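Visitor: The structures considered in this document are given below.
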Structure P
Amino acid sequence: MPRELPCADREAIAFDDFIAALDASGFDARDEESFASLAPLLRKLSNNTDFLGNFIVRELETRCQEQSAKNRYGIQVLMLHSGPGYFIRANFWPSRTDSLMKFSGDAPFFYGIPHDHNFHFLTIGYSGPGYWSDYYEYDYESVAGYPGEAVDLRFVERSRLAKGRMLLYRAHRDVHRQLPADELSVSLNIMESSPASAWRDQYRFDVDKGEIAALLTQIPGGVLMQLAMALGGEEGVGLVADFAAHHPSDRLRYQALAARAAVVPADEALCIWELGCADPSAQLRGLGRAALTRIEAVLAKTDISADGPLENGADVTGDKGLAQ
């Protein structure tokens, strides 16, 4: 369950002053307690009931140029500011009766998808009754990190991010399944921003089965390794093989194996994944077993011969995208 940070401060602060104070604070977005110290400042911003509307008007006047250039999320997110090691965003949470939900469905708003985060972030309800969440906790260090792995997910409660309620989500610990707000709602977030995040696992969970359903983070270079196998000649093939054998990231080693398996006949792909199944890394062994099972199932159900290649090398990591 995210840490609740009560703060009754009624003072409001202008957005520019908020950013100046945030930068002057010297907070470390990688540190939980440092993040918690920002609660009074975020509360003051949330007390400013005009700044977000004014920001939206300015965006519309410029045809959303800033959002087009800097927003890596979807229609739910409005990027407000990027600073050293952090960024500020507003999230919109429609109800099931809102026209946006009727036309777009749940997917753009990440409703109904239990997930953790690979970074800390601080959030506060800004407008509306707030979206609901089912909250869970788990021990990140106890899992290897592959789809189908059993996880001890401990249900805590269902509650909503009401206006003025402030929560600190802790990386690799707090899990939530977001549910639609009763009415359109808005939250404000201070988020950690770090290149290291891409190398830290983030999971989607199946709470009914109590297991990891998919890995949500994408390793930098995964697609490039597939291209290196296809276009890089002997040097590219050798580099991918070296990554598969020696890279310190287990997930990148897995992606390297998948890139190798994608361009060879099925019988050779089976051999590649058998090596993965024997790896010292529990995560790579789990991913390798899943890939091996998938190849065997495909061969059993189709007319693909053992000397034909398999699309994507039986990549089993799961979802491709960013959790909100």
Structure Q
Amino acid sequence: MTDTAPIYRLISHMKQHRSTMWLATLFSILNKIFDLAPPLLIGAAVDVVARQEESALSNYGYTDPKDQLILLSVLTVIIWFFESLFEYFYGVLWRNLAQTVQHELRLDAYSHIQELEMAWFSDQSKGELMSILNDDINQLERFLDKGANELLQVGTTVVVISAIFFYISPAIAIYSIIPIPVIIWGSFRFQSRIGPHYTEVRKEVGLLNALLSNNLSGISTIKSFTSEELEVERVRAASQAYREANRRAIRLSAAFVPLIRMAILVGFTATLLHGGFITLNGKMEIASYSVMIFMMQRLLWPLTRLGETFDLY
């Protein structure tokens, strides 16, 4: 069991909440689909203004440009309503699921620890155990609350926008998706590199918590032996070790987004130039070019949040 990836162990633990998890997943995906519709509406509006009676909407019986704009306005209201509705639904479901799983895992972990032999406790730090029962499980709650939805929405964004791009221009679509494998590889590489640093952070915070807990419970002994200065130095050393462990993790974590932004630059610039040249040559409509420029930002920029999401993981 310990050789299995943590995410699969988490999903296995959540089997009894499978219906809630699938429903929350559905609402996350639907919310993102509606969220991606406004750039299409902008493209349609540009098409109406530029081509008027010859716009794409005229093929559906709306020949008057004013009627076309009214239709787009009505569609905008409907889309924003459902986007907000699904955001409310997935927010409630993911947060309640996160709280429930947090509660169950904390009880399971405590029950397991309580059943262990006394000899095991002699080799363990009380602070590290508290870190597992409190900090680690709270971090898991934060991942389910935000991280799971982020991963689903990023995946939905990539699939939907890639399909739209291939429909409009397969050549530009290829340029736009070239950075995606690099970004995903970089995200997993980042997660594998940052993991040991966070393990070290957890170890140091456990030692610091144990020291503080022991000192507070034995404060009368400290005062009796007038060893306040000695204990302050011990706390300073433990806190400094914790700070240094965090600094090493922060140094790597902070580098993720700037590096990924360079990969995004390649896709965005290729779309801007190649799409612009095709449009100038009359091989693509201005509305389609507008949609691709707007969509490119919606496709690539959310990928920069993968680092933050993997931080939660």
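Visitor: Taking Rg and Dmax of the Cα atoms in Å, for residues 62-109 alone from the coordinates of each of P, Q, which one would give 20.6, 66? List each step's numbers first, then the result.
Guide: Values: P: 12.6, 39; Q: 20.6, 66.
Answer for the origin of the read-out: Q.
Visitor: Here's another thing I want to ask about it. With FRET efficiency 1/(1 + (r/R0)^6) of positions 118 and 286 (r between Cβ atoms, R0 = 41 Å, to 0.05) computed per structure, which member of P, Q shows the largest figure?
Guide: Details: P: 1.00; Q: 0.00.
Structure P gives the largest value of FRET efficiency 1/(1 + (r/R0)^6) of positions 118 and 286 (r between Cβ atoms, R0 = 41 Å, to 0.05) among P, Q.
Visitor: Further question: For mean count of other Cβ atoms within 10 Å over residues 254-261, which of the structures P, Q scores highest?
Guide: P
Visitor: Quick check: 18.9 is what I get for mean projected area of the Cα convex hull in nm², calculated from one of P, Q. Which structure matches?
Guide: Answer for the origin of the read-out: P.
Visitor: Which structure, out of P, Q, was helix-only ellipticity at 222 nm (-39500 (n - 2.57) for each DSSP H run of 4 or more, over all residues; to 500) calculated from, if the result is -28000?
Guide: The correct label is Q.
Visitor: Okay, next question. One of P, Q was used to compute relative contact order in percent (Cα under 8 Å, 6 or more apart), and the answer was 17. Which one was it?
Guide: P
Since every read-out is calculated from the coordinates, none of them should be taken as a lab result. What you see is a predicted model, and the numbers here were worked out from it, not measured in a lab. Cβ atoms are built from the backbone, for glycine too; each structure is taken alone.
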